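Engineer: As structure tokens, here come the structures.
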Structure I
Amino acid sequence: MKNVLIISKYFYPYESGSEKTTRYIIDYLAENNFKVTLFCARGSSEKLNSKANFVSLEKNKLYLFLSKKRFAKELADIMFGFKALFLLMRKERYDSVNIHYSQSFGLPAVVLSKLFGTKSVVLWPTSSLYHSKLTDGKIQFITEKTYSFLADAFLAKGMPSRQMRKYFRVRKEKLFETVNPVEQRDYDPGECDFHNKVLGVYYLGKYNEFKRPDILIRSLGLLKPEERGALRISLYGSGNYELTIRRIVKELGLEEIVNINPPTKDVKSVIRDNHVFVYPSPYEPAFSQSILESLGSGRAVICRNTAGIRKYFKDDSIIGVMPMNEENLAKKLSWIISDRKGAEEIARNGKRIISRTFTFENFMNQYMKHI
């Protein structure tokens, strides 16, 4: 029986995202005769497989206090992570240490794996390197670069390896690409009718300078009045751009067609009620889980036409925009309104690709080679 230690800074397995992928991986390993231990800083074992062991820093008051301090949280991750992981790895022998969404915890994890002669595998979960470059603190930036370089294998989940090499400086022989797994049964509410008089357009995510839902709102102002009347826009999220978005909606007189909603965990219902998903980031997301879940549900998806997107999705399966701006986005929305049949065919083709390529089975076939 192989013994695997999985490290994830958080374990709040909601409706989507890297934490849910971690939960699926643990379920798979636990049900296939692996001994699994999950270590996290924050979270609970509520949705964890009953066969897996759970260790966290949730009750460590000093760590919780320091983790809230802007200039101390990365150091707290390293120091407290080193102590907790040292005790775990001294207590029993692990065949591999798997570093998922760990942030600065990855540094002590990889260093200790070297000390104990254990294979270390980094599973990088994010789909936007641009976001990481601008938001990581200096200590976190240094630790991510360091442990990624030292790890025995680096799995680039959802980004082309060329982009990962440029950012992380991982040696080519250690870097492997994997698909993002999409569990369609969780998100697919069935086909929608693209011939409805009004098409639902939705956005799920934060309101910030990286994802920019204001681009979507401004694009509506470029449409003809009859085109705007054929759309119903629903935003789900929160963030420091919310007041800006509300101001733009009011300035453009879009209150009747734009609904601004709080964040939701009921992703399936949001998808069910809409036809088109827009990911208006002007930067480099490739396989955001939201994009893949929307594709897997048979919805037409508009997003930036990146190298990662082009590798799997052609013009007949996704609506790529380059560059992502108000003018180009407005043209795509206008096309969808005028060619409902074409948009429906694109949605169906995108769903077929998800069903064929972005399955959990395909992902695990790639992942299992490295643990």
Structure II
Amino acid sequence: MKKLFLSVTIILLISYGVFAQSNTSTGSTFNPAIKVKGLIHTRYEQSFTDSVDVQGKFNADPVQSNFRIRRLELRADITLNEHWSGVIRIQIPDFKTSTPGKAMELAYFEYKYNDQFKVRGGQFKAPMELDELTSHEDLRMIDRGTLSKLWLNNYYTSYQPGLMVFGTFLKDKTPLSYYAGVFNGSDRGVAYDINSQKNFAGRLEFTPVKGLRLAVNGQTAGIDKGITGGTAGADISFIHDLSSKLNLIVEGEYISGTNVVNYSSSTDTAKELNNFKMAGYFGQALLRIKLEKPWCKTFEIGGKYENTDPSNFNENDAYSTITGGIGLIFLPDNDARLQLNVVQTNYEKEIAGSQKNNTMFVAQLQLKI
């Protein structure tokens, strides 16, 4: 994978030299640039519950402690001129998808006509679900929540091939942003769609006052010929400086939709979409305290409550998670950040040999270059 990234970078650099020379001779506005970035997440995980492993799964003989590289990525941001740009990002280790070996997270072009109209095509994030749209470089807790995982597993979110138009009106006053796109609606990193249907997704974000953002989003899900499910949700984000040294982040979301996986795997002869609904909500808060010490720039403390119901037809699979955490930011822009989280998961009903209330501890160090 490193050879792949190096090859891509070399090709881009050669192209840069050729077009730069052409630009000099023609006097065009072509002005290419490439910025290469890297990020690593390394972590320690510990299960404090008997018969539950570090992945939160029931196991009679579990592995209860683990070191691992959660994420290692290389990214190239490409700018050709004031209108054309693109991004390539690969992740090592590879994605755990239905096609092992796929590690290309982002690979897209972007055309900007103005702030109100932009076009993006390739593989990128669908405009859906607050946690998923928050960069992993700045997640409030170590991991995205259980809602994000459930929607990802049902092919609504994460990195998908598609085409999207988006933009922002009233950028300097009360920004109103829109996103409208069409996507394969299949597992992330898959080159070919799993069916002939496509997912249509849209999102609106409105900032009535500085720091407060209100948003709604929705998406159709083409499950099979003549059968279309979907999902919809609303979220709020409030980021405010309480003082010169205190920054507060408060966020919440409610989302519901069709459980595509459960519907597709059901062997019932007469299936109703209304029997395959999933829903959930969360609220979280994070307080950042500027220390500006040589050993630590910022200290953060926060918590999150999340409730997830994977199926309205199953009364035993709903569960909630409570996450408490602290963090230390050693360098500006989260270039060096240590997070410590404790996660408590409680099921609406424990099932022997299957699901059990559990407590986890996770520590993660982030480094960016």
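Just so it is clear, none of the values below were taken in a lab; they were calculated from the coordinates. Fair warning: this is a prediction, and the values are worked out from it, not measured in the lab. Cβ atoms are built from the backbone, for glycine too; each structure is taken alone.
Engineer: Can you tell which of I, II yields 0.95 when FRET efficiency 1/(1 + (r/R0)^6) of positions 138 and 290 (r between Cβ atoms, R0 = 25 Å, to 0.05) is derived from it?
Structural biologist: II
Engineer: Right, something else. A value of 0.55 was derived for FRET efficiency 1/(1 + (r/R0)^6) of positions 106 and 354 (r between Cβ atoms, R0 = 30 Å, to 0.05); which structure in I, II was it taken from?
Structural biologist: Working through the options, I get structure I.
Engineer: Additional query: Looking at structures I, II, which one was log10 I(q)/I(0) by the Debye sum over Cα atoms at q = 0.13, 0.15 Å⁻¹ calculated from, given that it came out as -1.27, -1.64?
Structural biologist: Derived from II, not from the others.
Engineer: I would also like to ask the following. Suppose you compute helix-only ellipticity at 222 nm (-39500 (n - 2.57) for each DSSP H run of 4 or more, over all residues; to 500) for every structure in I, II: which one lands on -3500?
Structural biologist: II
Engineer: Quick check: 1.5 is what I get for distance in nm of label points 7 Å out along Cα→Cβ at positions 314 and 346, calculated from one of I, II. Which structure matches?
Structural biologist: Derived from the structure labelled I.
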